[in-house]
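Several structures are given next for inspection.
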Structure I
Amino acid sequence: MGNKVLMAATLALTTALVSAAPPTFTPLENKVRHELVMLPYLNVFDDISFRVDGSTVTLFGDVTRPVLKSDAENVVKRVEGVARVENQIEVLPLSSFDDGIRLRTARAIFGYGPLQRYGMGSQPSIHIIVKNGNVTLMGFVSTGMDKQLAFTRANAVPGVFAVNNQLQIDK
């Protein structure tokens, strides 16, 4: 009986996460967002955001591969209605030390039962940015408790100097 209640609660939570209303964007913002999330090398260790001012799109964030910075700019340039792209994306330094922290942090967060759902799908809702041993958590979680759990898990990873928790609670 207890397992059936747990399964029903899990199904209800999963349905609530899938059916959550996405933020409202203008048609141009939707096109830009679509092109960015379709980038083939974009992963959980990259974070790209943008701002649209008229027909100018400004790209922000951090990426692990230099080609991702140029690819992001190139796909946004081709979006109908975009006249100019300002690319302020930072390419993170190549570092095997940071690569190890990325993998250990991803395992610590997404391998932990209560946080596993944030690692599912082609674009996980938590992004892990590592620069010189410092971790920044970006993205969205459902509750303040999940935000704190992700911070605690990342902070316990060996080799991490500091964790900047920029996770937002999705309403």
Structure II
Amino acid sequence: MNQEEIERQKSGTYKGQLKYVVVTDQKEQLFTIQLEVEVEPVFSIEIDLPSGGLSFERLLPDSQPMVREVAVEVKTNLGRPYMVMQNVVSPLTNDKGDEMPDQYFTYKGELANNQNGKIFDTDYKQVPRGESLLFASDQMGAPSQFKVGYRLRPYLAMVPGSYTTSIRYSLGEL
């Protein structure tokens, strides 16, 4: 069986038959084999964070904006629509506890080529605190891949240093 085809198949039990005709010396015999294949349900999210997580190192007021990309892949064969949420657990802070003002920390999403579904913020927008919707699948719940770019823009009155935050991602059915 082709494993790649099975991974794309909707979960469930599939039944069929194989018929073999065996020809020997002047004798032909028919064999029927009953098949049953169980495709287990898959509903998972894989997050590929940049090395060091969502941290922006050695930021100075006159630095160029820094972008960190998070790759997201949803694997599913349930055939039902789903969503991906982000939860900003902690504000963007340095090791002394100084918070970066929200307007300087932005994000945008981008679908991978030929992927279905909807990214909700395709232009840079302020990263919301708490939970927010990143992505919704198509009506068929097709697997998908997308990236989220988090950008930190330094400003003249900022406290120099390294800033970090914690963001959790979750997958849920619609």
Structure III
Amino acid sequence: MMTPVQSEEMVSEAIDRAGMVEKQFMDAQKLVGDFSEVGAKRLASAVEAMLPHFDMDSAAAKVSGELVADGALGEDLMRKLLYIVDAVNDAVDDSVLDAEMACDLDTIKTDQDLTYLAGKIRKAATDKQFRRWLEEEIEEQENESMEDQAPAAQPGGDDVDALFMARM
């Protein structure tokens, strides 16, 4: 049996490992190109226009931190952008949005590309069918989360007797 201190150390190590895995993932997904602060601000503005549709409160629906650092998009902008691009591409796969709305981050290398991507995100944010689809997806995920958290049904008194009798 573990002591509380050992359990705490184990949880702390798991959190540290998860942080390292997330950092490696974000480094692998990082968009690097000839980006300026102006181009990144256009994209951040479009991202902020979309985030309220993801049931985020006003503080979480803002891009924080550096927008561009060493020729790459900032970490918070990138994290939120990945979240949005994933949803837009899923909506394209589900034929909710036109195929031209698909977002390919591998092609993003210049401010012009950032502006084009921002336009796609803004267009998706105003699309009623996409917003309805997104609401359904969010509700579905919340329901799945609730089901995962629900405790397993415990057999009552009569059920326990029936269970024991069936095993005999």
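Readers should treat all values here as calculations from the given coordinates under stated rules, not as data from a laboratory. Predicted model, so just to flag it, every value in this text is computed and none were measured.
Across the set I, II, III, relative contact order in percent (Cα under 8 Å, 6 or more apart) reaches its highest value in structure II. Please state which of the structures I, II, III yields -1000 when helix-only ellipticity at 222 nm (-39500 (n - 2.57) for each DSSP H run of 4 or more, over all residues; to 500) is computed from it. Working through the options, I get structure II.
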